[in-house]
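Quick heads-up: structures coming right below.
No value in this document is a laboratory result; all are computed from the given coordinates. These numbers were taken from a predicted model, which means no experiment stands behind them. Cβ atoms are built from the backbone, for glycine too; each structure is taken alone.
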Structure P
């Protein structure tokens, strides 16, 4: 799966890194920002699947615990 994540990373990695930076710098309104990750995971899940979406957000600097919490909603 790493090769697939690498391919998507080449396409959207820079954008996701900026987005994760904005989220990490924003006020904490939900535990580990999980509320902010839900909408991003929803969009990415439809395109690349939940597992790859999670890997991409974590690689981009997202809070792993928050991403895991958000993914449990699906």
Structure Q
């Protein structure tokens, strides 16, 4: 399932706005990435989103791997 559908499902389930869900997911992603030497926090070189990046290339998961499910460091 793509990240957009997950976002819609989460908004429907929690009653939060997409912005609130995004903020919460980013906070959770920051916690999960600590200690992983292959992940950094920053702005994606391609899309400009501030999120978890693949350290070697400076890209977010979707821009690096071409899969929306890798958003928020899910790889």
Structure R
């Protein structure tokens, strides 16, 4: 396990990203923290069995964007 916390403790990140229009931006303090969080987020998604419509984008050395793969069209 990448962090000391149970991976399912990161479920709120996935849920919040899903609730937003585009997704959720998470900024970590260090690049190492980001690496650990990415592993934990993937494990959380695997264990929860959901959130296939979301993906992780890593725009910088300390940022993770949990973003929707597709956006709904505006009426």
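Some notes on this structure:
- Structure from which -25000 was derived, helix-only ellipticity at 222 nm (-39500 (n - 2.57) for each DSSP H run of 4 or more, over all residues; to 500), options P, Q, R: P
- Of the structures P, Q, R, the one that 1.3 was derived from, the read-out being distance in nm of label points 7 Å out along Cα→Cβ at positions 20 and 44: R
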